[in-house]
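Next up: some structures, all given as C-alpha cells.
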Structure 1
Amino acid sequence: MLIAGGCASEVRSCFVGMEIFGMAPHFRKAVESGSITISEESEATIALGLRASYLKVPFMPLKGLIGTDMQKVRKDIKQIEDPLGSGTQVMVVPKIDLDVAILHVPYADEFGNGNIAGAVWMDADMGKTAKKTIITCEKIVETEDIRHLPGKAQLPIQTTNAVVKVPFGAHPTSCYPNYTFDPNHIQCYLKTEFEEYKKKFITGKTPTQYFEETGGIQTIFNILL
C-alpha cells in the first residue's frame, strides 16, 4: 500500500508478497519499472543489521551467507577472515539504522510498555533501533496486567515514544490472539485499482468508517478467533 501510494522509495526485505494470495502487485510493478530501489535481504541480514545498530557497531558477522549469490547483488556485504586469527571465513553485514518504527501489538499500557502474545520476531529489535518508536495496540491495559501477561513487556517503555489505541489496527492481516486475517478483503484489495481502493477505504476515513466499508460487524465476526 505504501508503494502504491508513492510513499516508499526504497525497500529492504527478504519477502514482499500476499502469502497464500500470491504476488504483491504494486511491489512487483515498482520493481519492474525501477521506480523503487531494492536491497536484497535475508531474515538473518535484517536481524543482524538491526542488532548492529542498537549495539552501535558498524557490522555483524555470520556464516550462513557463504556460498550464496548475496555478494553479487549487495556490494556492502563482504566475506572476510576472522581478524582474531582462527582462520574462519565469515560474511559481514552492515548495520541498519531506523528513523521511525510503527509496531502493532495486542496489548500496551499508557506508559509505552507493549506486549506481544506469541512470536516477537524482529519487533523488539526494531523498537530498540529506531530513533522514534510508535506502538499501536488493540487494547490499553494497566501496567499490572502487562506484568502478568506471557512475555511481559517485550517492547518496554524505554524504547517507546508514543502509544495509540487502534482496535483491529492490523486488518486485513492478523493480530494473534485476537483475530485472523481477512481473506475477503485481501482479495478485494488485489482486484481493485489502487486509486479506487484508496478513495473507498483510506482517504478521509476514520477507523469506524473503514470497517463499515469492509463489511462492518459481519467482518469482525468473520475474523475473530
Structure 2
Amino acid sequence: MPVFQLTHELAFPDPENADHSGLLAIGGDLSAERLILAYANGIFPWYSQDDPVLWWSPDPRMILYPHQLKISKSMRQSLRNKNYEVRFDTSFSDVIRACKQAPRQGQEGTWITKEMQEAYIHLHDLGWAHSVETFLDNKLVGGLYGVSIGKAFFGESMFFEQRDASKIALVYLVDKLIEWNFTFIDAQVETEHLRRMGAINISRKQYLELLRKAINYPTIKGKW
C-alpha cells in the first residue's frame, strides 16, 4: 500500500489502507481539529524529532475493556498504600513532560516531540485530553495521559518514578471509565505490562467497528 501525503485539507485516507506496519499517511499538522479527526477515525500520530508527522493505524490493535482489567496481588498491596493519592487533570503539563523524559527499554530518545507536547497541552486546554496523576507525599511520582472522545479513551503514554505508580493511575482511570460506561481504552500497540493487566489484541476492522459506536456518545469534556 502507498503511504498517503497529507495536504492542508482536513482529511485522512481510509485507515484500512495503511501498510503492513500500520503506517497510513505522512505530513499535515498537529492542530486540535486534525488530531480529533484522526482519533475519531482510528489514526494517531507517532514520529521522531526532525521527522515529518507520521500517522498510524496498526493491525492488530491493542485495547483494554475496562471490566477486564486484571489487578495482581502485588498491585492490590500498592493500592492499599495510603501514602498514594490519585488526582485527575491537575498536572497535565507535568505528566506529559515526565512521559517525555522517561527512559524506554530498547528505545533511544522520545516520540513526544516539542510539537507533540504543545499540541496535547492545547487539547487538554480545550477539554479533550486528560491526565491521571499519582502523588506520594504531595510529589508527582507516576501517571498517564490520553484523549477522550465519546465513550473511548485513547491512551498515549505512562510514566512512573515509584513502584506501580503508573498502574495505580490506570486502575483509577478504569474505575472512572466503568462509572461512565466507556467502551474501551485504546492502547494502540501491544506492550507486555498492559497485556498482563488484561489488554488484548483485536483486528483493525473490529477496532474500527467498536470506535464508530463509541464516538457516537457525547464527549465528557473539561476537567475530570
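Just a few scattered comments:
- Which of 1, 2 yields 14.1 [mean count of other Cβ atoms within 10 Å over residues 57-64, calculated]: 1
- Origin of the derived value 5, 21, 29, 22, 15, 8, 1 (P(r) over Cα pairs in 5 Å bins from 0, in percent, for residues 89-136 alone; candidates 1, 2): 2
- Entry that produces 0.10 once FRET efficiency 1/(1 + (r/R0)^6) of positions 9 and 169 (r between Cβ atoms, R0 = 25 Å, to 0.05) is calculated, selected from 1, 2: 2
- Parent structure of the calculated result 1.25, given that Cα Rg over 2.2 N^0.38 Å, for residues 33-80 alone is the read-out and 1, 2 the choices: 1
- Test item: distance in nm of label points 7 Å out along Cα→Cβ at positions 97 and 177 calculated as 4.1, pick one of 1, 2: 1
- Comparison of 1, 2 by mean count of other Cβ atoms within 10 Å over residues 153-160 - largest value held by: 2
- If log10 I(q)/I(0) by the Debye sum over Cα atoms at q = 0.15 Å⁻¹ is computed and equals -1.01, the structure in 1, 2: 2
- Origin of the derived value 14 (relative contact order in percent (Cα under 8 Å, 6 or more apart); candidates 1, 2): 1
- Among candidates 1, 2, the computation of distance in nm of label points 7 Å out along Cα→Cβ at positions 161 and 201 that gave 3.5 used structure 2.
Rule-based calculations on the coordinates, nothing more; no lab input. As the structure is a prediction and not an experimental result, all values here were calculated from the model. Cβ atoms are built from the backbone, for glycine too; each structure is taken alone.
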